[in-house]
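We did not get these values from a lab; they are worked out from the coordinates using the rules stated. Just so you know, these numbers come straight off a predicted model, no measurement behind them. Cβ atoms are built from the backbone, for glycine too; each structure is taken alone.
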Structure P
Amino acid sequence: MTTPFEFAQKVAIIAGGTGGLGSALRSEIEARGCTVVTVSRANIADSSHITADLRSPEAATAAIAEVAAKHGSVDIVINAMGVVAFGPIDTTSVDTIEELFLTNTFGHIFLMQAALQSMKTGSVLVGISGVIAEQNLPGMSVYGASKAATRSFNEALGREARRSGVRVIDARPPHTETGLASRAIAGTPPKFPTGLDPVQVARRIVQAIADGETDLPSSAFAL
């Protein structure tokens, strides 16, 4: 039987916590009585925000250590950061390919590696690989590959983390209206159908944390 997760007086880190989905996740978790620290490259004057480039393993380690030192623990780590690019592979630059994997895959691995070393039994790690990790699409091949790699990593991480009593959730929500597509680092986005509300997606992810779930396929976000 799964023990429900109690949010009150716990400490959460949300990477990408200033973005569309990250902000919604922060609101949902804070509403449950949890202290939340956001991490991103944005330079924000907020005592609950850390400005860091998590593409660096040293920065990821330092961010986790800073939160643990200030608040006494790290109980939830959610990675909601990411970049996207569009276009056929034959016109995609090496710089774009590297940036997609540095942010979406390597940054995620660095963060989870650092977090796991500081977390105790009952803690939770959340990676958001997205629906693209279930079925890649033309014009998004490298982005999809970076997210599929993240999903694969989360699968193995879940098995390793269980040894320490830490739960891992891989979330694969369908297209969500976070504004990410409009900030593509390369290419022009196709015309997507209207996506999910970030608040709806955030609530589903937070409920999964509460209920002891470990896998959130795209079908889990159905209205």
Structure Q
Amino acid sequence: MTIPIIKVQQLNKVFSTDDMITHALQGIDLEIQQGEYISISGPSGCGKSTLLSIMGLLDFATTGKLFFEGVDVSQLSLEQTAAIRNQKIGFIFQQFNLIDELSAYDNIALPLRYAKQPASDKKIKEKVDYCLDVVGMTSMAARKPTQLSGGQQQCIAIARALVAEPSILFVDEPTGNLDSKSGDQIMATLESLNNQGTTLCVVTHDIRYAEMAKRKVYLLDGQVLGQTNLAQQGVF
């Protein structure tokens, strides 16, 4: 039996202040297999981004279990957790988080240059050129982010997330800062990546984009309201 990339068991997340306790996630059970395209949708405040942050090792659950490629993350040190996050997880956010002073090429190269074992310049060029080609941005390699449209900047952010060859891409509202045409292009790019084997977990409030996934998870008030798996239905 194949070990899932992500396995969540009875995951709970509680935020506490002096006068309020918020149960952001309650009893979440979820698995993500290699090569899957899963969307997580639901109304604002339902826990989508919180769940993504925990699965992406940016945050920690209050209770429950999280396994990454079969490894119980709760048994790891902060350094070991950070190593998994840096080496095996790619992130794409609503904010592009590009460095304006650097070219598109150098923004994409950053994860390789700051890796624990930095790649050679030749290897970096091979990987960056490949990722630029994948997102259709080869001709924009020398441009700074301020010289690119929002959709083009998001393509560069996708290429940067891909360059270290992560096991999974976590994508949080990738079209939030884009017009509908650019948003459609970004989602088409992500769908193409999945068709080529990239594992995707996309959080979106846009039902049109959630419907593009092969498995759809619906959250409400921090709980899984339901799931639809098109692959099991024979659609894919």
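One of P, Q was used to compute distance in nm of label points 7 Å out along Cα→Cβ at positions 12 and 204, and the result was 3.3. Which label is that? Answer for the origin of the read-out: Q. Comparing FRET efficiency 1/(1 + (r/R0)^6) of positions 44 and 156 (r between Cβ atoms, R0 = 25 Å, to 0.05) across structures P, Q, the highest value is found for Q. Calculating distance in nm of label points 7 Å out along Cα→Cβ at positions 36 and 68 for structures P, Q picks out P as the one with the greatest value.
Which of P, Q yields -9500 for helix-only ellipticity at 222 nm (-39500 (n - 2.57) for each DSSP H run of 4 or more, over all residues; to 500), as computed? Of the options listed, only Q reproduces it. Please state which of the structures P, Q yields 1.12 when Cα Rg over 2.2 N^0.38 Å, for residues 92-211 alone is computed from it. Matching structure: P. Structures compared: P, Q; top value of relative contact order in percent (Cα under 8 Å, 6 or more apart), i.e. the largest, recorded for Q. Supply the structure label, taken from P, Q, corresponding to Cα extents along the principal axes in Å with the calculated value 48, 37, 33. Answer by label: P.
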